[in-house]
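> Take a look at the structures listed below.
Rule-based calculations on the coordinates, nothing more; no lab input. None of the values given here were measured: they were computed from a predicted structure. Cβ atoms are built from the backbone, for glycine too; each structure is taken alone.
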Structure P
Amino acid sequence: MAAADTTVDLASEPAFRLGQLSIRPSSREAILDGRTELEEPRVLQVLTVLARRRGEVVSREQLVEVCWGGRAVSEDAVNRSINKVRRWSMPTTFTLETIPRVGYRLIAAETPLDKPTTISAATDLPPPPAPSRSSRWKKVLLGLVTLFVLGTGYVAWKQTEYLRDTSAFFAVLPFDAMGSDSDAVRLAEEVSTKINNRLTGQNFKVVSPAISAQFRGSRKAEAATALTPRYIIDGTVRKNGEGLSVAVRIDSGDSPITVWSREFDASVDEARELPERISLVLAGLFNPTMQSNPRLPPDVAAGMLHINGLRAEGRDLDAYVAAKEFLRKVPAHYTPQIWYAISVAEAIDLMPLSERADLIAGARSAAENADRITWGSLPTVHAMLTPTVEWSAREERLRKGLDETGSDVSGVRYMLSSLLVNSGRIDEGITLAKQAVSIYPLSTRNVAGHASALDVAGRSEQTDAVLNKAARLWPALEAIERLRFDSALTRGDLNAASAMLHDPVIGPLLDPPAEHQPIATLVRALATHDPIDVANVERDCADPAKLARDRSSWCLRGLVVLGRLDTFFAVAPAYFPELRGSSNEERDARWLQAPRVNRYVRVLFRSDMQAVRADPRFIPIAERLGLLDYWRQSGKWPDFCKTEPESVCARMRANAAL
């Protein structure tokens, strides 16, 4: 392709017209006859490519290359996008011709603006008289005055138009220092500047600081009307004893309602870190792709931001409680339906066993309601609510979602990456995880998912580079600290692992206070190989139900490194129980009895677990989890089948051929 041989990045694609149809790719808006509609990202990518090559034939292969990145996609995916493009085809916009066995050609309708105005010379008129010297000067002077007036008016009009720019997502107002304390005054300036820079760097549309700086003191009340952003960020800084306190709030740009607020405290010496910390928290609440979605009512935005903040901190149970209340208060909007379904899926292992079936049924109902209310499907949500054992169904749903949602959605990539790593396809999982981070780099889940995939592959240097940066961004965040501990075990750096366990802040996150502290015992056994310590590890790791959440993989790895392979396989049925079933109900029931399996199954494919994959006893584990059927039916075998000739992969393949 000539003009359309580059990937379509909707965020940077300029607006264009097709007859009377105006397309704004960056905001996903299609405007016709004064009506504005949001269109799906993939459909807009296809329409943009066809519009670039208007009048020329574009093949299906070229569309797949540019819009789907050359990935293998179904005929249905392409046909679906083409059919949605045809919805806009009419005499006043464009026609879309199908060239059999070749491709498509878009012909744009003409508008008066498309036709050049031509003026024929009147050759029979006499030439005008030559102007006098004085009249020439009068005209020059008049022209200069006119230019000055027009120029001044243009500048004023442009400023007014900018102030009324409805495309701004954020306006960051100058924070107020309460009192005359010099530290508070300096910090107020630094916080608002850092927030502005952070949001701009994350590709959010932010009102220029030179404009928003005009709204100080009593003028802040005018900011929403004058700037028309979706959200206004404002706050105060005050001296608080020996420290400083920053109160931050996010107000709706549509009504005087605060949708999120939080207070940050620090000593005077540590206050220099607050601008960075606050800007990260704020940027992490919003996915940049939200800019292309419709404005949310203030009560909906408030509920969403509250839940998103809890999820970012790994507080899954609190997020569920908040989502349940959110749905109760705003039952008719699709956003609470989606967040309720997500929160149930993420916290299901923390719920009483007797309540799990009803909770999942309610979450699935909420997801189906959201499907009916909003456009398109919710691939990540439905995949989260599908039993672990249904590997093929989950992958198919996520890949279809990837085709439908376009290149700018990180959630589907994160979920698909997790599924692939959990099923042994590490390299492809790493690629998708890296893409998710590039789209939404301040998502703690995306960053943790990328680091975890690298750690499973044994890429210690890359893992540590990601985690060291993450630890600076999110100090003492449990998900990041667990992965740092993982990485220390992978490197065999037991001194670093022991130091983390003895850290007064990080230690309780890794090994919660209890009668037995199995992780501390494990590290001591790995260091000393003392028979008593090893026996204690075997005792502590015998029952996964007695371990704190997300600690199972450390026990399993420890048993293998300590040479207790027989113990590993003896306890394997407790960690990896039978998940298969002859009916949906049976598969659901078995999944809900052991929902945590999906949180640690990737331990089977770690670089330091080769001894497990070389043992024939690995095969029954893969069978119980449904992995063997998945590999056989899809023909997509795990990576170790290529890299570990001593593994049991050859035996599994031979059985598949029978």
Structure Q
Amino acid sequence: MKSLVILAAGLGSRFGGDKQLLEVGRLRLTLMEYNLKNAFNAGFDHVVFVIRPSLQQTLVGQVLPRLPTEISVDIVLQTLEELPSDCRLPVYRTKPLGTAHAVWCCRHVLRSSFAVINADDYYGKQAFRLLVQKTYTSPNDHLMVSYSLGKTLSSFGDVNRGICNIDERDQLVSVEEYENIAENAENILGTAHKTNQTVRLSPESPTSMNCWYLNADIFPLLEAEVRSVLSNQQANTEAFLPSAIMKQINMFGKQVTVVKSSERWFGVTYPEDVALVNDNIDVLFEESEHLLSKDVKRVLSNYGINSSEAKIESLGDGHINQTYKLTIADDIFVLQKINHQIFTSPHDLSQNTQSINQYLLEQKRTGIYQLKVPQQFLSKTQKLFVSHNENYWRLMEYVADSYTVDQVTSSMRAKQAAQAFASFSNALQFFPAKKLNTILKDFHNLDVRIKQLRAAIENNIAGRLGHCREIVEEILCQQDFIVKVAKIIPKLPIRVTHNDTKINNLLFSNQTNQPCAVIDLDTCMPGYLMYDFGDMVRTCCANLMEDATDIENMVFSLEIFEALVDGYRYAFDGGLSMIERQSLIIGARLLPFIIGIRFTTDYLNGDKYFTVKHEQHNLERAENQLCLYKLISRNETEISRLVLKQDANL
């Protein structure tokens, strides 16, 4: 989850009203909504509105119904009663306590990194994309988007701006405040706050417009800033967010990486600004709102498709690639933008899918494989994907009259899922698996995962080892199981493994309610059958989701497990060797054990890989998965009996 905080509690004194709710442009939306559309396209899916109580009714009734349904929403009220413990409000204080206080008020809904913007400013599409891209390379830094000073000025009055000093590594050194900045025919002049001297400013000066991406470690500094302001016992002093960030830089050596936007910023400060915003928002936002459509048209032209009447909508709820249903007249396609941050070689990924599809089509022609095989389409240049604007797209067949299922709710569904995935594996048993490209190296390699955990323990870079020492010791005490995995692997045949055998990677027919296709082949690689079986057990047999914290109530369903075994063995029809059957028993324990190790490792490393909602999220997940591992281990005798029973007993 990527969160965006919108600061919308301001009084708008210079404007003379609630400018954050002002509707502008052809679409008659607030600037908050234009920014949210750009942020959503960049990958943000959670918004926190910080408002005054008096704005809540209008926000809920007017703005929220217009937001994309995929965006989750929290509303935080910034009030003068929301104070750190033991703090008192100065007498006669009526003005909000400032932006540091506004963000501090969000501490209960934000426990991981988040972006912050103002409600009455328009930041353009580039800012949000820059932030998302930089989070992959600088996950532990705060980030700030800067704009050229000349692209932030108002034509209707002077403004105050923070001019940034940035070192050669693009790290923020300081922010100098300048007041009464205005542009005349020849120069941009402003008054330095520290010296009260009027100086000439460069139009290219990097300028902070309160667009940040912050780690959760900012909250103690925000509270300190609020306490400092309250201790002054003055009526109108404010706790500013930039001040707290600069203290974190100067006192604790925090790094703030600056990314530079080349776009124009504009906002509403004066009533006269409204006309300018109306004139500009349609032009600037059209580029952002329809960027996807323009990209789609260019991509489709590479497939020889006329997209003049194309309609596009989101498809599914995948967390990695962006997938769309594309309708052109009577034809329907699946269009997918590959996440090349995760899948670093779109060529290898697409080539694997193509090789598997071609083989399965031949198996289908001979009657060995019964499910549908959705195909990838080749571009005009006979390529499996199209590269455009540093993104990678592919066009695929849409399976009509089908639906997906998110959870296994009965043994019948479990058997259907197992039978479908086993049919997929069985049809590929003679495919040269070793010729497939490795998409995610050492994905289920237990030895590597243990080494990564030991390195995380030794480095303890997030200082969290003391909070998870018990679970770490519990993992490392499973040496007998680790040895058991190591001993069986050399005896197993290498097969094509799907590696993501959740039930929502199956399509079900609307007519028969039976599985009709295995989808999402992105993680198909050489591997062992126990990986796919173990992932089904992990995702189907527990009554709790992997994020659940009430693990004392977790139950492992032997009924569902037996249905998975029956479906698997039915599809293989006696084609499983004894050693592979035995490996299924190990795989049932292995997958929750591995994912528990990965969650623990990421927790120790400071939550660098998995998206988290709060500081303990990865630790809670680890405890959840290791609880499942222990439940399966306790049932190993019965599990072994079910897996190894004779076919005649099915």
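> Any idea which of P, Q comes out highest on mean projected area of the Cα convex hull in nm²? Display every interim value, and only then the final one.
On the way: P: 41.1; Q: 32.9.
Once mean projected area of the Cα convex hull in nm² is tallied for P, Q, the winner is P.
> One of P, Q was used to calculate distance in nm of label points 7 Å out along Cα→Cβ at positions 91 and 339, giving 5.6; which? Let's see the in-between values first.
On the way: P: 4.8; Q: 5.6.
The value was obtained from structure Q.
> Identify the structure, out of P, Q, from whose coordinates relative contact order in percent (Cα under 8 Å, 6 or more apart) was calculated to give 12.
Values: P: 8; Q: 12.
Going through each structure in turn, the value belongs to Q.
> Right, something else. Taking distance in nm of label points 7 Å out along Cα→Cβ at positions 179 and 619 for each of P, Q, which is largest? Let's see the in-between values first.
Details: P: 7.4; Q: 4.6.
Going through P, Q one by one, distance in nm of label points 7 Å out along Cα→Cβ at positions 179 and 619 is largest in P.
> May I pose another question? Supply the structure label, taken from P, Q, corresponding to helix-only ellipticity at 222 nm (-39500 (n - 2.57) for each DSSP H run of 4 or more, over all residues; to 500) with the calculated value -16500.
Working: P: -16500; Q: -12000.
The structure behind it is P.
> Turning to a different aspect of this structure: Hey, FRET efficiency 1/(1 + (r/R0)^6) of positions 363 and 499 (r between Cβ atoms, R0 = 30 Å, to 0.05) derived from one of P, Q reads 0.90; which structure?
Working: P: 0.15; Q: 0.90.
It was calculated from structure Q.
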